[in-house]
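Colleague: Take a look at the structures listed below.
Read-outs throughout are calculated quantities, based only on the coordinates presented, and are distinct from any laboratory measurement. As the structure is a computational prediction, the values presented were derived from the model and not from experiment. Cβ atoms are built from the backbone, for glycine too; each structure is taken alone.
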Structure P
Amino acid sequence: MEYLKVIAFTHKQIELKELGKLVICQENLTDKLRAVKAHFGIDEIFYLSTCNRVEFVFSTAVQVNREFAESFISEMRIGLCPHATQTFLDAASIYEGKEALNHLLRTSCSLESLVIGEKEILAQLRKAYEDCREEGLTGDKLRLVMECVVKTAKEVYTNTNISKNPISVVSLAYRKLKDLKLCSNARVLIIGAGETNRNLSKYLQKHKFSNFAVFNRTLEKAQQLAADLNGEAFELAELVNYKKGFDAIITCTSAVEPIITPEIYTSLLNGEAGKKTIVDLAIPNDTAPEVLEQFDVNFIEVHSLNEVAKKNLQERYHELVHAEAIIEQNITEYFVMLKQRKVELAMRQVPQKIKEIRHNAVNTVFADEVQSLDDESRAILEKVINYMEKKYISVPMIMAKDILINH
């Protein structure tokens, strides 16, 4: 279990606005992870980035400490200056073994989230893992970890009230947006077609908003979301040419540089005056600071939701005890499963060896005797050998597991 390591940068130690500096552009993420995997001799790796955390999860025998973290962040070429790097490293949390598993389970159950009880984190964690698995960056060890992660989260969400009347960053953002009393035919520009914007769009649609234009780097994804909203779809590059005006912008992308610059914002206004609204749930923000300095804007961002999130934590605090008990039980079960898995791996050559013995017995040692049997006798012998083969494979496996686990 010592192989499981995590380097985590979260909202608990780092300001959300600063956390965005650690986000890696999706376009070259895989290449960077492959490079550090080879450079440090890491067996398996995946990267998680949400609105309140950036984490690297490893399966490796390499010692992961402050020195390793410093070298690792440098090799990732995120573009931090030395001073910023040291500041982030001072705030990093490094976990190993059981502590790493406990951290991942708590994260998947939203116990470590900005908003306790929001289920989005499980989907984000699964997607982060799946993206890296599809690129060949993970293997059997992190697969077993993720199976435990998903199982535990489902049990917590099912058997506790931690997500009852669910509150999420998205729902908190909608509450603040609702307070602004936009009319239902307000012109809404949606930048980014990821899960966060899809979820926020559902709130808007549920409350009768109907005038949408969706922009995304991939047109196909923009079209999918626009079809659900009965809106228009555009490639992100078309944002500069959009001249139909807007009342509100909803934005959340994985861009590492601002998308809404003063020039883009001026172009989108198309000569209109009056106070507009921007809901920016991206980390780092999609909105350039200069936009807020130069224009009168109702600005809603993740950082501004902190106070509401703290109140939510107090309301759900009594459910944490139940959730933590479920997590502890799953950690115990995981260690039992790991022992079983070790037996399976150690004995995986047994079936092949037994088949080789069978083949040698039938075709060499007792070949003449077998050939002298009639068809009925051979059929009976085949049944007996098949039965014995299965038992010789299963019985040692069961006994070994019993000895390892119970004794």
Structure Q
Amino acid sequence: MSLTDTAIRAAKPAERPYKLADSGGLFLQVAPNGSRLWRLKYRVDGREKLLAIGAYPVVTLAKAREKRDEAKALLADGIDPSRHKREAKRAAEAAASNTFRMIAEELVDKLRREGRAEITIAKKIWLLDFALGTIGDRAITDISAADVLEILRRVEARGNHETATRLRSTIGTVFRYAIATARAETDPTFALRGALTTPKVTHRAAITNEKAFGGLLRAIDGFEGQPTTKAALQLMALLFPRPGELREAEWTEFDLDKAVWTIPASRAKMRRPHRMPLSTQAMAILRELHGFTGRGRLVFPCIRTVLRPLSENTLNAALRRLGYTKDEATSHGFRATASTFLNECGLWNPDAIERQLAHVENNDVRRAYARGEHWDERVRMMQWWADHLDQLRLGGEVVAFPSRRA
């Protein structure tokens, strides 16, 4: 005879547990403490098993029968309901622990272990913050392309097209890391290619006219601000490194006896050490600068504290003080200027110029055959470059470059 709610409510606890049978193997177990628990008795491979369904009255009689029927359906498909329940529980626990936020934090920790530059990691964290508020606490397997697109559209609506594009790439990096660690199967950002407004590429301003560049060099020599800022601008012209690599330079990286600056892999953009020959002009500036900052760790410390380097905007702000707008000159533009002049002069192997710029060859085959540093040629080239800048600075007659390398 099937149970009724009236019979269940009338059931009183006894000294020993007892059962109230319903139908199809479903029964209610009444404990001495008064608790009433639903159980389902079933058989798998000839063995009798019990499935816990829940406590009455949280699980009503009607709900218990529904759970019984679901278990019977699983049995009909050859699935053990108890095992199915355990696997579903584990999957739910895994989903709760494999949130987008947790996987993103794992990825950031991995980047730190790999020695990525802190400024690179800081940019990743900044970009991820746009997404964490919306999808951070959701299981990564539950996040769809539409969810990601909603986040990107909000960024794009503020006119930040480049940020939206970078954000899509960064979110995709998290998903691909989840796939590599067996916690996701797809990357929804792949489906969003072409969905965003393509940002307009703005090239960093650089002076590529020799007479005009000579004027800039003279203006830098007349700079009346901080000596460290002036020296940094002079070295940007002489050495044309990436601005961040110069701003964060430490005295231990310089061998002034051998005239070599070695940028460690931890600070180099391409994650490999980069040696740079120093001309006599660069050496003179560094030796003078050593008298100002040589007692500290940083070559170009911040004005407020010697523990931090010059800010990212210091060099560009100095160029503005000299009268150059952002459309005329930038600190990064010194690299384009040097690349243009060195290639146009035809005196130097293009591979030596690229190696001095710390560029990586895009062609895999060519990169495999161009592993040399071209060191001796770069030493001569950097001294020639420094001498050439002296000629431009003085405003002397500039000899036309030959059409090809002699």
Structure R
Amino acid sequence: MLKGKTIVLGVTGGISAYKSIDLVSRLKKLGADIHVIMTEAATKLVTPLSFQTLSQNVVVVDTFQNIKYWEVEHISLAQKADLFVVAPATANIIGKIANGIADDMLSTTIMATKAPKLIVPAMNTQMYLNPIVEGNMKKLRDLGYYLMQPESGHLACGDVGIGKLPSPMAIEQEIVSFFSKNMDLKEKKILITAGPTREPIDPVRYITNHSSGKMGYALAAQAQSRGAEVMLVSGPTSLEVPKGIEYYPVTTAKEMYNKVMELYRSAHIIIKAAAVADYSPNEISNQKIKKNSSEISLSLRKNSDIAYELGKVKENRILIGFAAETENLINNAKTKILKKNLDFIVANDLTQEGAGFRGDTNIVKIINKSGNTISLPKMSKEEVANTILDEAIKIL
């Protein structure tokens, strides 16, 4: 399954470093060529000989150790890698990578590789939840690193909470999944909407909502990384546009509707992740409205429902919608599936901590036409995006 793939595994000084021995064994059985780099701290917990025996490759620890072959070791490994995995990844190595510090063999090789990187954090709960560590992990995600969610449970320090290294089987599945889905959307065109819309009241005021656009941008980035040709129609956000996509900035619901209806015909998959304003002012003042009275009335008209209009003309395209609700999540989502002719809907309860707008995580339920529901745990928006794309591929 992994035959012909070269995986460089970085092992740091987390107490769970011993689990990486089993991981090497599993990946080797799948045909991968494994090269292990250990930090000095890791060697205090597990012997390099254990990894060398299972990987059948020299284990590298010291940047200046005796050269076994006539090549610069860290550059050689960086160039060989099809995937670079760090498991366990301590707060220390995450901080080093995020801030460009290369002071040992592992951090130096990571800096030198162009391979995709999968980071598997494992540490004390309070360390994992520390704002500095959270900021470093966010920085890595923004740079295109893949971060696997740690598990919750009893930790070696005696605490109970998040921070436990996932099982070697779970990490193995993540790696297999990475290679199996890599470029699985090649030659497919995906239209994604993202962000809020702004409906002007006067030259300085407008109606909008709390959408940050993060979910739609995560979908665009992940789809592009999997080989898709991506068209992103986005309302105003502060996000960096993913590289390699077709980007169409819009402001109002009407502009988004017009651009989507112009582009949809060439798409195989359409994902409506934008939070489009339901209403806009009937009249827009050319001048700033002055505070001449204690009350003001605003007359609103209903905007076109873009997903509903797409549902009428979708033909054999896959149409995916989003439902952000504060009550009756399942019933409201199912109603939207039927009304808008969706293939499935991604529903989230905005009252749940870690779900909804602005955050880097989401908690969603994926509901299909038949009413079957997949309930996902709290995940990064990149992980949610890949799960959504996985479900779309099943229909394709």
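Colleague: Supply the structure label, taken from P, Q, R, corresponding to percent of Cα pairs over 32 Å apart with the calculated value 48.
Modeller: It was calculated from structure P.
Colleague: If distance in nm of label points 7 Å out along Cα→Cβ at positions 2 and 186 comes out at 5.7 when worked out from the coordinates, which of P, Q, R was used?
Modeller: It traces back to P.
Colleague: To which of P, Q, R does the computed value -17500 (helix-only ellipticity at 222 nm (-39500 (n - 2.57) for each DSSP H run of 4 or more, over all residues; to 500)) belong?
Modeller: Answer by label: P.
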